[in-house]
Structure P
Amino acid sequence: MTTATTFTELALIQPLLARLTELEYQQPTPIQAQVIPSVLAGRDVIAGANTGSGKTAAFALPLLQDLYTQKHSAKSHNSKGNYVSGLILVPTRELAKQVADSIKSYAVHYNGAIKTVAVFGGVSANTQMLALRGGTDILVATPGRLLDLISSNAIKLNKVKTLVLDEADRMLSLGFTEELSD
């Protein structure tokens, strides 16, 4: 298998390529070159890489491309209700904010077509519930807050197409084993 040396070779769509150019991303990192084609091909992926290696882009770019393509296809239908299409679980509120901000930045040329919401403890759940009204395309959540929102019927996960466990090892070491098994 040949490893891509440009983002164009990864078969990303133009809005994402334009944004990567604006962000001055020169070429895919090894984790991006390995993960993006597999995710775009619909394969399940387990990957690990060091902090700062481009993991967020490795899972976010194909997720954004898939959602954008779905929304612009003839088969697309918008579900009513508090549904989620892509779920990203992270161990901390800081990482939830960072991942959501990165996704929003990558999707800037989507002109608001993709809704991304971050939910985490330490702040009012009511504000986060309001942000989830009508559903969201991508939900970035800590395990505890996700369970709170599920138990209060604020979100429904039966439409989730993509699940990402970001820093799963850290979630386990922080004691989220029970929450992840729920």
Structure Q
Amino acid sequence: EFWAHPDLGSQETAQTYVNHVARAGSHLPSKMRKTLSHVVLHHGNESAFAEEAGRFFVLYHQNIDTRLRNHDLEETVFHESVHATLDDRWSASKTWQTAQAADNGYITNYARSKPNGEDMAESALFAYAELITPGRLPSNVSTKVRQIMPNRLAFFEKLFGSMQPLHQKMGSARKC
């Protein structure tokens, strides 16, 4: 479900943003989509954020425009969806913390700077690309993923494996 703030202007504008984000979200594993309560679309240029207790995330229209220009909206939606759907259950788990501690560092500087808040979302994105869409990452990045986070990669391999079927039809789109 999408909640579009009236400050986006017209219903047509809101629908355009909903369509972009829905398209990006359609690639999420079905269990993550089912767990996600809703997505809020706001007017403005703030950073995206997620609320794990409420199982939703918020995107701002100018940030969406930037992500579309940079071709990374899908990655942003995936990252925020991890916060909204997986963090609450897994980030404080012994299984995750053991995998994280056993690995050779962090996959991004953002994950390194906030290991308790951002590492799961950053690692999940790279793990998903590596495990579910082989060949999507450049070979040097793929090698880096396997060298830096082998234990987290194994964690996500089990987690994503438990989400079978990974993708299934969720229903038809509704109008704004």
Distance in nm of label points 7 Å out along Cα→Cβ at positions 9 and 153 was computed and gave 5.2; which structure, P, Q, did it come from? P
Can you tell which of P, Q yields 2.9 when distance in nm of label points 7 Å out along Cα→Cβ at positions 129 and 161 is derived from it? P
Taking distance in nm of label points 7 Å out along Cα→Cβ at positions 17 and 145 from the coordinates of each of P, Q, which one would give 3.0? Q
Output 0.8 (distance in nm of label points 7 Å out along Cα→Cβ at positions 57 and 81, calculated) maps, among P, Q, to structure Q
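One of P, Q was used to calculate helix-only ellipticity at 222 nm (-39500 (n - 2.57) for each DSSP H run of 4 or more, over all residues; to 500), giving -15000; which?
Working through the options, I get structure Q.
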Could you tell me which structure in P, Q was used to calculate semi-axes √(5λ) of the Cα gyration tensor in Å as 28, 17, 16? Q
If FRET efficiency 1/(1 + (r/R0)^6) of positions 65 and 121 (r between Cβ atoms, R0 = 25 Å, to 0.05) is computed to be 0.25, which of P, Q is the source? P
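Taken together, the values in this text are just the output of simple stated rules run on the coordinates, not laboratory data. Bear in mind the structure is a predicted one, so any value in this text is a computation, not a measurement. Cβ atoms are built from the backbone, for glycine too; each structure is taken alone.
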